[in-house]
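Each structure below appears as C-alpha cells.
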Structure P
Amino acid sequence: MEPGCIDVDRSFHAQCMDLVIDYCLWISDNQFRIRGNAKQAIDNPLPKGWKIIRNERATVPKQGWIGVNTSTYYGHIWLVDKGATQMTMPVIEQNWNSLANLKPKRRLDYYYGCTHFIVPPISSNNAIVRAAKNVLPSPKPMKVLLVAGHGKGAYSNDPGVVNTELDICERDFVRQKIVPNVAKYLKQAEVNVQLYGGSTMNQDMYQDTRYGVNLGDTKRYGMYWAARQGFDQIVEFHLDAASPQASGGHVIIDNNVYQDKIDERLHKVIDKYVGTIRGIDKRDNLLNANVSADLNQNYRLVELGFITNKTDVRNIERHLEAFTKEMAEAIVGNVIGNNLGSQDIKPSTKKGTKSKPSKKKPEPQQIEWKWSGTFYPNTSIKVRRNWGLNGEEVPRKFWLNGEKDWVYIHSVIKDTKNKLWWAKMTYPQNKEIKYFYCALGKITDKEAKIKKEKELYGKIKWK
C-alpha cells in the first residue's frame, strides 16, 4: 500500500469502507463506528440525527454526505465533496481500482449505481475538507474511447459488411452516423471522449491488435495500446450480417468477465429501438474482448442490428438522435441534456393538462420482511447475487440441489412483478459474510402471505 492509505481494521488493506469508517469515527468523536461491507452500510443502526435517503431523480447531495452503491457484489461507498449537481458529484474514495493499494483520491462520479446516501448531522464542511487533505487536487471526468468497427489496418482497408441494395457499408454507416452522435452527447455530459483513429476514425482496432499479437508487441498496437491510456470504458460499434430475415442487435463481452450495468443498459437501448436477437453474449473467440479481459480493461462490442435487414437499418436511421443519445446515457449511467438525476425519465401526464402535486406522499409498499429461518429445498434452485429474474447468477456448482443444500434465510422479499418469493440468504459455510438470493416459490396465496403458501420450492423452518 502507498503512504496515506487508510486501513482501519488492518484487514484486506485499503478498502473503500475503511475511509468511511474513519470518517464516521472522526465526525462522531469516536462514538459511531459503521460496520459491515459497503453494501451493508445502510443496514447499520444510526445515531440520533443521522438518516438514510434514497438517491432520487432530483437528489443533489451535499458535501459531507456518504454515497452508497448497493447494486454490486460487495457494493461501493464514498464521501461526497463540494460542487455536486444533478448530473455529477465530486467524490472522495478509496479502492476504486479494486486493488486496495492507493490512498483516498478524488473522482467525478455520474451517479452510476448510486442507490442511497447516509446523511450525518454536519453543521459545517470542515470535516470533509480535513478528510480530503491527502487526496489528489481535483476530480477527473470519465474517460471513454469510442471505436468504429473495421477500416484501415496492416492487412486491408476493411469496409465491413456491404448492403448493395441500400448502398451502405458497415464501416461508413458507423463512422458517419453512430459514433459522432454518441460522442456529441457524451461531451454534453462532460465526458472526456476520444475516437480510435482520431477524427476520421479510419483505423481498424481489430487489425491493429492482431498486428501486435503477430509482432509480439503487447504495448503499442490496438487494444494493447488503448488499455495503457487509462480509459474508464471502451465501446466498439458494429453492424451484424446474415439473411435478410435476421434482426436485432446484442452486446458482446469476454466469457471470463461479468456483465455490468453498462452492458445491461446498452442492451436495453438496442432492444427499445431495434430489438435484440439474444441476450448479452459472452465470447471466447473475439480478439479485442479477449485481450481487454486479460488486461483488466472495461470493454464491450455493440452489434447495433443487422445491416442486411432493411427494418433494422430504417429503425436506426429514423430514431438516430434518440438512439445515440440513449446509448451515451447508457455509457455514463445518467440522463443527458436535462435536470433530472440518475433515474429513468417517466412519461409525462396527459397532453394539455397540468398535474397537481400531491399534498401527501403515499407510503411505499413494503416488499421485504426481516424474517429469518432455514430453507430446505426440494428441487434445484438457481442462486443469484441480486434478487429478481434478472439478477446475476452464481456458477452452477453453487446452486441449491435438494435438502442437503439447506441455507440460512435472513429476510424474505415479495416480487410482485414475477409473482415470486425470494430469500436473502447465506450458505452455512459463510453465514456472516456474503448475502445471496434464491427463489423460495410462487406467490399463490390470495393474501400474499408466505407462511400460508403451499407451492414453495421446499420447507422453511422459521425462527
Structure Q
Amino acid sequence: MPSRRRESTGATPAERRPNLFPMPHPQPSAPPMPGQRAVVAASVAGAAIEVYDFLLFSFFATYIGPAFFPAADARTSLLLTLAVFGAGFVTRPIGAFVIGRYADRNGRRPALVLTMLLVTAGTLGLALTPTYASIGMAAPVLMLVWRLLQGFALGGEIGPSSAFLLEIAPPGRRALYSSWAYAGQGLAVLLAGLCSMAVVLALPEAAVREWGWRIPFFVGMLLFPIALHLRRKMPETAAPRPAGRAPRLRQHKLLLTVAFFFIAGATISNYVSQYMTTYAIATLGLSAKVSFATTLVVGVATFLPALAGGWLADRFGRKPAVVLPRVLLALVAVPAFSMLVAYPSAPALFAVAALIAALGAMSGGAAFTLIMELLPGPLRSQGLALAYAAGVAVFGGSAQFIVTWLIGVTGVQTAPAWYVALTSLLAAAGAALLPESRYRVEQDPAD
C-alpha cells in the first residue's frame, strides 16, 4: 500500500497542473531536400504575387473611388472604396477553413496551386471591370465580387504556405524559414509600390485616374504563369498524421482563441503601415509620388525585419521575439505620428511608416512559428489559417475604414496611432499567454 501511494502521488506539482494548451507530440523537421532555396523561393514568390494583387486595390483607393463609387464628397467615395476593400476580408475565414482543411488532408502543393488560380481570376476581374459611368451599379457590384473571391483565396494561402516552410526547415532554423511567409508580404508591398510608382511617374494625373491605375493589375497577370509553374514544381511535404484517432481543432480551442486575439492586434499595425499611402494624400495633403514612394519604404521595412524576427526567435525563443517588438510599438506609435502631423514631409512620412512596419514585421515573423509549433501537424495549416484569417477579417479588413472614419469624426489626425498602440498591447498580451514552443522543438531528438 505505501509503495502504491507513492506511485500515485509521485508526480511533481508541474506535472499535476492542468495543461491549458495541450502540446502535440514533437514533430521532426523534414530531412534536407535538394534545391531547398529554390523551393523556398517558389513558395514565397507565389504568396508575394497573391498579396501584391490584393494590395493594389488599397494603393489606388483614391483613384478607384470616383470611378466606381461616385459620391457627393471625396471622403464618402473613399470610405465606400475602403469598405469594399474590407469586404475582401469577410471571405478570408471561409477560405481558411475550406482550403486549410484541404491542405491538411491532401497536401500543401495542390492547395497552394488552387489559391494561385483563384486570386488570379479575381485580379483579372478587377483589371477588366468597366466603371460606374459605363455600366452603372453593376460596376461596384462586380468589384465587390472580385474582392470576395480574392479574399477567399488569400484566406487559404497563409496556412498551407507557412506550414510548408516550417516542414521543410532544417533543425534549428524553423522560425527563420517560417518568417519567409511574412517577409513575402514585404516583397509584395515593394513590388506593388514599384509598379504603382512607375505608373504615377510615367503618366499624367488625369490618365492615372482614367485608366492608368489598371496597369499594375495587368502586370500581376503577367507574373502569374511564372508563379504557377514554380508552385506546380514544388515538392510535397506530407502532413504528419497520428497512428490513432486524428486530432481535432476543438481540442485546441483556447490556443486558437488566444492566437486570434494576438493576430487581431498585430494585423492593425500591418494594415495601417500599408494605409500610409492613402493617409499621405487624403490627410496630410502630400503628393501621390511621395505617397507611393512610401510603399517602397514599407516593403523594405517589412521584408528585412521579418527575417530578423525569425532569426531572433531561433536564437532566443519565440515569445521574446513576438512580445517585445509589440510593446515597443505601443510606446512609440503616438509620438511618431504626432511628429508626422506637426511636420508633414516626405522624410517624416518615410520614417514613421518604416518604424511601424519594421516593428510589426519583426514580431509577425516569429508569431507564425509560435502558433504552428503548438498545433499538431494534421491541424497546422487549417489552425493557423483560421486564427489568422479570423483576426485579419475582424480587425485588419476594417482597419483602414476605421482610421479614416475616426479622423473624419474626431478631427484628430493621430487617430491611427492610438489605434495601433492599443491593439499592439492586445497583441502583446495574447502572445504572452501562449507557452514557449522553442524548447519542445529543441528537445526533439529527431529535430
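With semi-axes √(5λ) of the Cα gyration tensor in Å derived from the coordinates and found to be 39, 30, 24, which of P, Q does the value describe? Structure P accounts for this read-out. Among the shown structures P, Q, from which was the value -5500 of helix-only ellipticity at 222 nm (-39500 (n - 2.57) for each DSSP H run of 4 or more, over all residues; to 500) calculated? This figure was derived from P. Structures P, Q were compared on mean count of other Cβ atoms within 10 Å over residues 269-276, and the highest value belongs to Q.
The value 27 for relative contact order in percent (Cα under 8 Å, 6 or more apart) was derived from one model only; which of P, Q is it? Derived from the structure labelled Q.
Quick check on the output: 2.3 is distance in nm of label points 7 Å out along Cα→Cβ at positions 45 and 277, derived from one of P, Q. Which one produced it? Of the options listed, only Q reproduces it.
Only the coordinates and a few stated rules stand behind these numbers; no lab work does. It should be emphasised that the depicted structure is a prediction, and the values quoted were computed from it without experimental measurement. Cβ atoms are built from the backbone, for glycine too; each structure is taken alone.
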